[in-house]
Each structure stands twice: as structure tokens, then as C-alpha cells.
Structure I
Amino acid sequence: MTTPTLERATLAGGCFWCTEAVFQQVRGVKSVLSGYTGGSIADPTYYQVCTGTTGHAEAAQVTYDPSVISYREILEVFFATHDPTTLNRQGHDVGTQYRSAVFYHNDAQKRTAEEVMVQMKTQGVFPSPIVTQIAPVGVFYPAEEYHRDYYRRNPEQGYCQFVISPKLAKFRQHFAQKLTTAATGG
């Protein structure tokens, strides 16, 4: 039996806790790691990134099996589970660290991201223009341990209850066919 070749997608859609929680429930995703990318300093801390002065975005690095879910499908989930039309904000989270961005790992991912965004614009998926940045991934810095697997470890925390749980409910309803067995309760 051969081990599947895994690929990575690096996505920023506001708070990395939300992005991580969504992709942890997607069939074909092997792991999700919250972290920072797109900035100008090495080894940034959460507090440095929160100042908005480092240039980093809170992001999630998604490792997935492309024989189960395609990069295009990863992007479809990404765009459906955050607002790609608000510049440097998601809900009450405001600042460049909360920007919408696709950090591509190769030219094929870049082309796919561009195609998906053109398709959404052509189809009028969003009432406002999409402001999602498409940029090369650069260095990805894992977030501090207490930020990782945040929703699973803190489901009763206020932000989890009022922001992440409703987002997950909407995601589960819209993408039921893409859920892992654990996410469906099976």
C-alpha cells in the first residue's frame, strides 16, 4: 500500500481559530496548523502580529490528500466560510493580520486561485468586490501552542460560542458532503 502524496494550502480568512476549526472537519484534510505568514520579521509572536505592524496574516496551513479533495474544493470551502469582500477585517476582528489571502505554494495553486476568484466575480457570488490577496506563501511560522487546536480545546469559550460555532453550523449545512466522519457524528 502506498502512502498518499499530501499537499498544502495556506489560507488567511480572519482569525486563524475559525479557519482551523472549519478545515479540521473537511474530509481529506490530514492536519491544520494555525500560524503567521506574509510578514517582514522572523518568528513573530501573536502579540507582535496583533499590532498590525509586522505585515503577517493569521493563517492556517492545511495539509490535505488531493486524491480525496482538490485544491479548488479547498478554495471553495475557504471562500464560503469567510467574507472575502472586507478589506483587513472579518466581523469584529480588524487589522491587516485579519486580511483575506491565499498564499500559494506553486504556480498551479496561483492559477487555480485566480480562476476561482474570476469565476466568483463572473457569477456574482458576492455583492461586493472580492479583496482577497493572492501571494506566494513565503515562510510560515506556527502559532504558539495555546492557539493550536483552539476550538476543539475551548468549545465553551465566548469567541468559540458566538463566532466559531455559528460559522461551523453554516459550514456543515452547506458542505455536508465534504465532512469527515467525526464531524458528522458517525
Structure II
Amino acid sequence: MSKSAPSFESSDLREFGEVLRGRRTINLFLQTPVPAKLVRDAIEVATWAPNHHVTEPWAFYVLGRQTKAICLDLIRDIATAKKDAQAADFKVKSWAEKPGWLVVTCRKSKTAILQQEDLAACSAAVQNLTLYLWRAGVGSKWTTGDITRDSRFLDIVGIDADQEIVVGLICYGYPKVTPDQTRKPVTDVLKELP
């Protein structure tokens, strides 16, 4: 008995597509706490990202109130050195309003090829995480800004720079504002070869 391919014309698939198209980078959050269990569930789902040879190169650091406060001081130092005290005040206020902070790292690899594959896997893990959170009504912002490249940040979080690379700092919370977004039509990015 031969099996036919399943239909791709299902409401589940259309709904899944809407989740993918609907996810946005969120900059303004409500101050409602996100349940810790939801974040743990999102991290668990993240670990099911494809990863070559099942290397599972990721680690996840959820930052608590004390650690975030120390990071806010670092953000102030970085912004003051880069611009001025007024810009630093604005930046610290903005960051302080981001309820949840999660750092994702990638284990350093022995070869450049493996490092590239592992970083790609960690990026897929971040996508899994943010989509899971989005489906639960939680928005996020994935940043690779100045703080993630500062050695003081690595010390604060307890990241060994000889062993791990920061993939990003994911801020998350319930969205206060969800921005509109567009993408190029698929015909602009698709190349079909004979």
C-alpha cells in the first residue's frame, strides 16, 4: 500500500505560517513578568534546532534582577564612553524597561567549519526560542550590541571567552507595541535553476 504525501493545505500549516510571518522585534514591553516555566519551555524547544553531528553547542543564561542591575551599570559606562552621560541615561532607562534578559552562547569549536556550523545551529536555536515565545504572546529583541562584546559583560555573566562566543542577548516580555513589518516578495529572492 503506497502512501501519498500529506496535504499542505491545512489550517494548522496556515496558522503556523502566520506565527512565522507575525513575529516581530519588540522594543517596548509591558512590565508584566513572564513565567519562568514558559522561558524554560522555550529554551527546551530551542535545543531541538538542527545541529550538525548533534553537537548541541549552545548554552543559555537567564539573568536575574541582581545581574541585570550590574549590566545596567556597564551599559551606562559603555554609552558614556561612546557618547555622553545624557545618552547613557536614555540607554539605561530603555534597557531597564526590558523585563527578561537571556544570553545565548555557542561553544568554541576546534575548526572554522565546525564553528560556522555551530554558530548557525545556535542561530536556529534562537529562532526556535523567539518563535515559541511569540506563539505564547511574548515578544523579544535579539541584540548583538556593544555590551555583548565587552569583556566585563562576559565576567558579569560568567562566560569563559576561551570556551564560548556570545550569540546574542535576548530581551523578552509582553509587547507594549507591536510594529508593522514587510518583506520583499518571494519572487525577488527566489532563484529557480533548471
> Out of I, II, which one gives 11.1 for mean projected area of the Cα convex hull in nm² as computed from the coordinates?
Replying inline: I
> When FRET efficiency 1/(1 + (r/R0)^6) of positions 28 and 116 (r between Cβ atoms, R0 = 41 Å, to 0.05) is calculated, the result is 1.00; to which of the structures I, II does this value belong?
Replying inline: I
>> Of the structures labelled I, II, one was used to calculate FRET efficiency 1/(1 + (r/R0)^6) of positions 44 and 124 (r between Cβ atoms, R0 = 35 Å, to 0.05), giving 0.40. Name it.
In response: I
> Out of I, II, which structure matches -14500 when helix-only ellipticity at 222 nm (-39500 (n - 2.57) for each DSSP H run of 4 or more, over all residues; to 500) is calculated?
Replying inline: II
>> Quick check: 34 is what I get for relative contact order in percent (Cα under 8 Å, 6 or more apart), calculated from one of I, II. Which structure matches?
In response: II
> For structures I, II, which has the highest computed value of mean count of other Cβ atoms within 10 Å over residues 132-139?
Replying inline: II
> So distance in nm of label points 7 Å out along Cα→Cβ at positions 12 and 172, computed for just one structure, reads 2.4; which one of I, II is that?
Replying inline: II
> Just checking, which of I, II has the largest value of mean count of other Cβ atoms within 10 Å over residues 20-27?
Replying inline: I
> Of the structures labelled I, II, which one yields 4.8 when distance in nm of label points 7 Å out along Cα→Cβ at positions 52 and 84 is computed from its coordinates?
Replying inline: II
> Once distance in nm of label points 7 Å out along Cα→Cβ at positions 4 and 36 is calculated for every structure in I, II, which label goes with the largest value?
Replying inline: II
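Coordinate-derived values only; no laboratory data. Note that the structure is predicted; figures quoted are calculated from it, not measured. Cβ atoms are built from the backbone, for glycine too; each structure is taken alone.
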